[in-house]
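Read-outs throughout are calculated quantities, based only on the coordinates presented, and are distinct from any laboratory measurement. Since this is a predicted model, take the numbers as computed values, not measurements. Cβ atoms are built from the backbone, for glycine too; each structure is taken alone.
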Structure 1
Amino acid sequence: MKIGIVGCSGRMGRMLITQVVATEGCELAGGTVTPGSLLIGQDIAAQAGFTGGSAAIVNDAAGLFGTVDAVIDFTMPAATVAHALLAAEHGTVLVIGTTGLSAEQQGTIVAASKKTAVLQSANMSLGINLLLALTKQVSGILGMEYDIEVVEMHHRHKVDAPSGTALALGRAAANGRAVELDDVSQRVRDGHTGARRRGDIGFATLRGGDVAGEHSVIFAADGERIELTHKASSRAVYAAGAIRGALWAQGKPPGLYSMLDVLGFG
């Protein structure tokens with residue numbers, strides 16, 4: 001499978017390069033950087049310390065989509081929307097790990113998935129996706145006397161909050177209770193807030209250091225507390241999941257898929 005990586009010069013891009021090179025059945029077929037970058041024309045494999053590669057870095061995303069089987073995108077919302085349009089035009093599998101998309105931007109992703117296979121997950125980690133499935137199941141089993149709180153921590157450079165994964169966990173908990181997250185979400189507490197509203201799903205956001213990602217879903221009732229937790233010590237788990245997802249999506253009909261589908265929970 002020929003795989004291209006947009007935004008290949010960043011930390012996540014380099015991890016994706018490493019994972020593609022290490023995965024049997026995958027070929028590193030090119031990547032993009034922003035216009036004007038000094039990396040344009042260089043060997044993409046060299047960005048992760050490999051030699052002997054033959055694929056060049058370009059600034060023409062349209063050209064990349066026309067020559068590969070799948071593109072992996074961990075960029076920014078505006079760029080991801082443009083890439084979704086290109087994927088739809090060329091029939092290229094698109095794997096999206098970008099978070100923080102607006103409702104309008106997400107609508108473009110959904111529209112693109114009518115023409116090609118799009119695999120989108122807020123978190124590509126296999127462990128996190130198991131946590132999503134467990135959160136929905138536990139939420140459906142426990143009664144309303146259990147308050148639900150989602151706590152997440154990431155490195156100091158993360159720009160969106162709560163994280164896309166935290167929101168996905170909140171949606172999983174809401175789905176377990178057959179309610180809409182927007183109707184029960186409580187994202188800010190400051191000052192004299194009054195008592196906790198029954199049935200709310202709360203979020204707490206922590207930022208600092210180089211934390212790759214930590215998420216906990218807490219079910220708290222009188223007399224006991226249940227905590228489901230996932231801690232990532234390396235972003236490499238996200239790269240591994242993205243490559244697995246790309247291989248899974250090859251040959252799939254147009255549609256919007258997630259890592260839960262890859263794991264058989266969809």
Structure 2
Amino acid sequence: MCRMLAYHGPDVRLGALLEDPPHSLVVQSYKPAETLTSTVNADGFGVAWYPGGEGGAPCVVTSLMPIWADRNIRELGRTITASRILASVRSATPDMPISQDANQPFANGRVLFMHNGYIQDFRRGMMRRLRDSLDDEFYAGIQTSTDSEHLFALLLHALASGGGTLAGAVRECVSRVRGWAGEAGLVATLNFIVTDGETTVACRACTVPPAPSLYVVEDSPAFPGAVVVASEPIVPGEAWRPIAEGTLVEIDAGRQVKTQAL
């Protein structure tokens with residue numbers, strides 16, 4: 001089961017999130033503390049950020065190497081700064097492909113997306129139904145058979161068809177998958193983080209508890225003026241709050257945090 005984080009605040013070096021903290025994403029790749037299934041996250045990693053400029057697309061870097069073994073991560077961490085950052089280390093669900101296309105974050109235009117969790121028996125139990133619900137544009141954009149990429153397509157469909165907010169699209173996506181999973185008797189764990197470079201939305205959800213862990217911290221000593229969401233606290237001892245199951249957290253452009261039930 002993957003580990004992921006999102007940063008929403010003043011400009012910060014990538015390395016301040018990925019490498020420097022005591023329980024950084026690099027550490028969580030080989031020594032996670034709260035995963036439900038896996039013991040390491042060695043099936044690659046990804047990091048994305050917005051390099052600047054109004055309306056600009058994010059930059060996404062992914063690798064099939066474990067993050068601890070990729071020498072490029074140190075150079076990226078030392079030189080790149082950004083105010084919106086998403087990153088993930090992957091432990092592939094059994095039967096899911098291990099490929100660079102499958103590594104998150106996923107991007108479409110300005111929207112970045114990450115999913116931590118799984119859908120039980122996805123290919124036989126839900127994939128066709130989910131695909132049939134999509135407009136051609138989002139169906140055609142799917143590159144792999146992973147549940148995570150299909151969930152991103154479903155979220156994009158919800159965002160486009162509803163004409164609403166990221167939070168509304170997340171709600172719609174979670175609601176539909178919960179319904180399909182319930183009808184098929186499948187377990188689905190649905191921790192999402194999604195951003196358009198202005199608003200960031202995270203949720204912790206599942207059909208059968210427990211959901212994977214997810215935390216949020218605001219204006220901490222390590223990251224003043226920022227909001228950080230992460231699968232596990234990257235700086236232990238600070239005021240990280242566990243996000244309750246069935247909860248959505250929305251961070252607006254002014255870094256105000258709103259928490260609500262899904």
Handout entry: Structure (1, 2) behind the derived value 5.7 of distance in nm of label points 7 Å out along Cα→Cβ at positions 50 and 194
Key = 1
Exercise for the section: Identify the structure, out of 1, 2, from whose coordinates distance in nm of label points 7 Å out along Cα→Cβ at positions 90 and 250 was calculated to give 1.7. Expected result: 1
Practice task
Have a look at 1, 2 and say which one yields 139 for volume of the Cα convex hull per residue in Å³, as calculated.
Solution key: 1
Handout entry: Top of 1, 2 by distance in nm of label points 7 Å out along Cα→Cβ at positions 10 and 202, largest first
Key = 1
Problem - Label whose coordinates, when distance in nm of label points 7 Å out along Cα→Cβ at positions 210 and 226 is calculated, return 2.7 (choices 1, 2) - result: 2
Exercise for the section: Work out which structure the value -7000 belongs to, where helix-only ellipticity at 222 nm (-39500 (n - 2.57) for each DSSP H run of 4 or more, over all residues; to 500) was derived from one of 1, 2. Expected result: 2
